[in-house]
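> Each structure below is given as structure tokens.
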Structure P
Amino acid sequence: MAEDLAVPLFDLAWLLPRTIGAERDPRWVLPASELEVMRLLVRRPGASVNDVAAGLRLQPANVSTTVRSLEARGLVERRRDERDGRVVRLHPTALALEHREQQEASWGEALSRALEDLPPADAAQLRAAAPALRALAATLARE
């Protein structure tokens, strides 16, 4: 039953950013709205405010406020669309991408430690499921 998978995946999605590799440096502790916008922009650089709002099911005004905060932190930059100068595209900065890379490495290390607390067979099954979970995420991202 898909619910048997959906519920633990949802629980993990909620728990992971709060427990695995939690930020110790206050500069990088971002509110949930900023984390969501950054997650989307890392995967879809060049999105407009309206694209981000639609993708996250938020109001464009709320996304604009969030983007201003991210700009002030040096994590997002606005660029005019080359084909239509009226449109502004949002891009993660080099600093944001560097931090994301470090954060992902930290998540991997912390998750490895957490997997060591599980029975070896469970840990092996979870590691083996990674490609299928990536494919599922890609499928859901297209919907």
Structure Q
Amino acid sequence: MKKIILEKAGELLAKCDVVTLASINEAGYPRICVLSKIKAEGIRTIWMATGTSSAKIAHFKKNPKASICYYLGGDSVTLLGEIEIVHDAVVKKELWQDWFIEHFQKGVDDPEYCIFRFDTNQATCWLEKCFETHSV
């Protein structure tokens, strides 16, 4: 059953263009923001972009623990895991989207352009009226 529910969680994520991402701020409170999902490898790894001067970057440098949530219709998934701030130029170029130019005017080489890699270690799923939590 675990494999089936996690596959369904991945299928749901594939249909979602945006996710919510929670970091822990300086005062110890969760801070949630909405980000566009760039790429996902099932639910195990999710890629997003942000600016290097964002509050999220500062939070994740101090504490890489994070949570992602996404939903569609009556189904939802909450993931726990850790964020890696990716600076690799090859990865940044591979994940570049044309619409990013609105945020990063200097293109893929803009020093403000940054990639997040979220690696999941736990998934809590409400899918097809079934509630389950699993280690990933």
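> Upon calculation of distance in nm of label points 7 Å out along Cα→Cβ at positions 6 and 30 from the atomic coordinates, which of the structures P, Q produces 2.8? Numbers along the way, then the final one.
Numbers: P: 2.8; Q: 2.2.
Only one of P, Q returns 2.8 for distance in nm of label points 7 Å out along Cα→Cβ at positions 6 and 30, namely P.
> Hey, another quick one. Given a computed value of 0.98 for Rg/Rh (Cα atoms, Kirkwood Rh), which structure among P, Q does it belong to?
Value 0.98 for Rg/Rh (Cα atoms, Kirkwood Rh) corresponds to Q out of P, Q.
> Comparing distance in nm of label points 7 Å out along Cα→Cβ at positions 94 and 118 across P, Q, which structure shows the greatest value? Mind showing how you got there, number by number?
Values: P: 3.8; Q: 2.0.
The maximum falls on structure P.
> With FRET efficiency 1/(1 + (r/R0)^6) of positions 62 and 126 (r between Cβ atoms, R0 = 30 Å, to 0.05) as the yardstick, tell me which of P, Q scores highest. Don't skip to the answer; put the middle values down first.
Numbers: P: 0.25; Q: 0.45.
For this comparison of FRET efficiency 1/(1 + (r/R0)^6) of positions 62 and 126 (r between Cβ atoms, R0 = 30 Å, to 0.05), the top structure is Q.
> Comparing relative contact order in percent (Cα under 8 Å, 6 or more apart) across P, Q, which structure shows the greatest value?
Values: P: 20; Q: 26.
Largest one: structure Q.
> Separate question: Using helix-only ellipticity at 222 nm (-39500 (n - 2.57) for each DSSP H run of 4 or more, over all residues; to 500) as the calculated read-out, with -6000 as its value, let me know the right label among P, Q.
Answer for the origin of the read-out: Q.
A short reminder: the numbers here are calculations on the coordinates, not readings from a lab. Note that the structure is predicted; figures quoted are calculated from it, not measured. Cβ atoms are built from the backbone, for glycine too; each structure is taken alone.
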